[in-house]
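Asker: Below, each structure is written out as structure tokens.
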Structure I
Amino acid sequence: MSSPEKKISIEDITPTSHSHQQYGQATSSVLSEDPNGEPVTASPAPPAPRQKVWQYFSADDTPEERRLILKLDGLIIVFLFLAYWAKVLDQSATSTAYVSGMKEDLNLFGNELNYLNTVFQCGFIAMQIPMTMLMTRVPVNYFLPAADLLWGVFTLVQYKVTNVHQLYAFRFFVGVLGGFFFPAAMWYMGCWYKRSELSRRGAFFFIASQVGSMSSSYIQAGAYSHLDGRYGIEGWRWLYIICFACTIPIAALGFVCLPGTPESPNFRFLTAADVELARARMASEHRQARQKITVKIVRDVIFKGWHFWVLVIFAFFFSQADGVVSNSGLPLWLKQQGYSIEDINIFTTASPAVTIVSSIIWGIIADAYDCKASLIGLTAALNIFACICLAIWDIPVGLKFFAFYLSGTADAIASIIYAWANEICAGNAEERALVIATMNTIGNAFGAWLPLLVWKTTDAPRYLIGYNWTIALDICMVAMLFVLCHYWNREQREARETEKVEDGGAINSEKSAV
């Protein structure tokens, strides 16, 4: 860690502490003297200009900040993208293996596949919050890659199973080691990036899941067709070996590249000046470093504030509103219409492509114009329109294609919502971790069983209940958006008033001293 004497000041930011508890304090005014020697207070600095949609950096980013941001993108975002991509690849391996020979080799002729998915979901959901909170207590640059390494090992050993009971155990631990990755990654980005930078980085990270779903079938199909029987190993077992081979190098990359956190950095690629600058940037955002977790902190987060309940309820509506894509309405309709397998594969790849493009565009716009609420409302309106069209069903074929593809924008606001949660909970690192993890856990928990009720296979491809359910979810999400904006605007207004009072007290103290 660099010495306390070497400080970098950015405009009105004055880091006063580099302790484990706090990066520093941001001031809104600067004391100076008038020609008569009387202390006066400069006007509060205007909000920093945000970058335009075509700009990668903000207009007021110094050359040092720009170099730091590029370093962070290379060290953090690249690893998170690759790791998320590998996890999507690994998660799909069991379903692919099941139809590629595992069913017959292990005598899985009952509901074993459903049980395997249930066991995975149990580990995935149950340990999200504990594992994310644990990450706030240990060096992140070792914890995330170590979890990836173990994920890869438990993925590999599945190729040696001889019965389904062994597979149950391994799938549970794979779920435990991977379930926390999404909220952990969102929390980790909040440790380094400013609120005007988070949405687009979150979008770049999030689209790894879409890229993974698009590429997994091609990779696994190629591996099966070329390796089946090689060295006496069945093709479905090779799938797990291939997933392991993809995961381990990425975990090694994490051990080498991840920079830790600003209060506990890894200096392998960052200089002391980089770390000081990163701390000053977080101080300007009132972003607090990690503290000791206490019962009081957890109690205050859950029972004494609005952040937890409003954000978690909001996340519930958002997380369930992507049902049109996640429940395969488009491919089932195409199959009903008699399209060939080749055509179905081609047409369905457009849905994740829509999600990828819209996620990036939404993230860039959110950072450039700070319009998170407007983009969330717009996305809800688009999804409502798409679901109304699909609920009517008897519409022109072109409009039906358009509605299916338009529903791909539903997930485009994921990075915006979690970036907003990082901003709202900036004052407490443990609160950020708990809230973000709970938001994601609630979505996964309800997503594990709700589709069985509202997206019944017998209703396919015209999921009348499902489409109307999605309309109701989006309407509720918009209602919760007003609630969220009300509380957030009120909190910001109170913070500004408190800041004015504190500034006034500081001025009076200075005058008395003079």
Structure II
Amino acid sequence: MVKQSRIAVFVALVGVICFEPLVFGQEFSRPPRPNIVFILTDDQAPWAMGTAIRRGLFEDVPTAATPNMDRLAAEGAMFSNFFCTTPVCSPARVAIATGRYASEFGIDDFIPSPTHKLFDPEQQQSLEPEASTTFAEVFQSQGYRTGLVGKWHLGDWSLPGNERFHPTSFGFNEFTGLLSGGTSPENPELEIDGQVQTVPGLTTDLLTDHALDFIERACLAGKPFLLCFHTRAPHGRWLPVAPEDWSPYAELDPATPSYPDLNVEKVKKSMLEYLASTSGVDRNLGRLLDELDRLQISKNTIVVFSSDHGYNMGHNGIVHKGNGIWATRSKPPGEFHHKTRVISDKYRPNLYDLSLKVPTIVRWPGRTKPGSMIDYTATSLDFFPTLLAMADIPIPANLNLRGRDLTPVLRGELSPLWNQDLYAEYNMIHYAVATLRCYRTPGFKLIRDFHNEGRDEFYDLVEDPEESVNLIDDPDPRIQKTIRELHEKLIAHMETINDPLLETLKQTSNNPNFER
């Protein structure tokens, strides 16, 4: 009985502290600043969420068992057209952290760790703390207690001379998590309190333990907090998972996309493992939401749930993301890639919608309408200005953010002038070489490969949302006119962001894709 009384006192105290009460001398009109929990999963497809299937957003895939993601969507606002700007880990995370395109920082592809077969100490890429500002830095400067638990993947700090690339150089008071881009789904090697150690257990569960610990300690510190919780899952390897995460799929014969010569047996096996890994993320999301409830801080805590990029599971004949891998029994006909030193013919560089689209939910108590669906096009560049706006923090004057403040649409304000266009990029340099730029409207999508001639794509997204019929060479004058219009917009956007590719293209006078 005494122990229960102590727990009740602790919970009440934490709830009061985390609501940042007014103290003597403060202006009584100032509302409490919200806590923010920013959850970023890894490789999660937009269809890998039960509510997305039940709301009719996707077909031909099994329904994921994600009751806690479904709960969050029922209590907040869910986006149906949310995109990353580069569909691989490191560049996607640059855009999220900085609100700018990865090409502006020279981050082209995923960053190999020192243990990766592609690691080259002479050609390391990292986000430079001196040349960038993250939203965590802005929150930290405003008195927030900031923490990162999980994956960073924006530079290796373990080698001598690389200490400046540690996450604490980018606005985080604390970091617990992965040393590089990936680790095992069990018994991971993690950095905890500055020490690298192998920890027994399931990685998703262990990272959640540390996220819960941060929330509790941040509340007791008497400050509002920003927690960035970046899970490792559902990035492969997917197994092992907890028995309760596997049980929804134990007897399931999953549906698979229709594609010629698809290796259906392999895709079905991968689909089950992938969904089970996603259910592990969902179970731990439930633990986190329950902790906010237990501490009585849910009403003053904004929860954002998203992923770094999307995923294909047999869609368009591939598995994986922007650096897709053919899932067909034999290589499809045609030249789909350009081979270099360590590549086989298995890769399919792409900017498909399912590589670019990410599941995104925002629960903003008292502001977002529970269960609402937002169909406006938005991107990961929008997180930076939106998070600041939700916390009533002005954007520093020296920042040139590329995204938009989404708070009006989160509040349900209709905006008929909202720009629905999307620009995306991917310079694939690992495993295959492709230099992809994309301009997308709700109706059409143009993809240019400035490295591989004959690899351009154009899709009618209304008639062909699966992007299965490439119309780039269709002689229809209306199609060719639309291609020219989107090409003009694509080049104009490259000029706006000073895309380094432009200088190369200008020096290649015979490149047909650059002519305006």
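Every number in this text was worked out from the coordinates using simple rules, so none of it is lab data. Values in this document were obtained by computation on a predicted structure and should not be read as measured data. Cβ atoms are built from the backbone, for glycine too; each structure is taken alone.
Asker: Thinking of I, II, which structure, once volume of the Cα convex hull per residue in Å³, for residues 68-179 alone is computed, gives back 146? Walk me through the intermediate numbers first.
Answerer: Details: I: 100; II: 146.
Attributed to the structure labelled II.
Asker: helix-only ellipticity at 222 nm (-39500 (n - 2.57) for each DSSP H run of 4 or more, over all residues; to 500) computed as -8500: which structure among I, II?
Answerer: Working: I: -22000; II: -8500.
For helix-only ellipticity at 222 nm (-39500 (n - 2.57) for each DSSP H run of 4 or more, over all residues; to 500), the value -8500 is produced by structure II.
Asker: Work out distance in nm of label points 7 Å out along Cα→Cβ at positions 244 and 356 for each of structures I, II, then name the structure with the largest result.
Answerer: Largest calculated value belongs to II.
Asker: Assuming 2.6 is distance in nm of label points 7 Å out along Cα→Cβ at positions 364 and 380 as calculated from a single structure, say which of I, II it is. Mind showing how you got there, number by number?
Answerer: Working: I: 2.6; II: 2.1.
Derived from the structure labelled I.
Asker: Assuming 25.0, 92 is Rg and Dmax of the Cα atoms in Å as calculated from a single structure, say which of I, II it is.
Answerer: I
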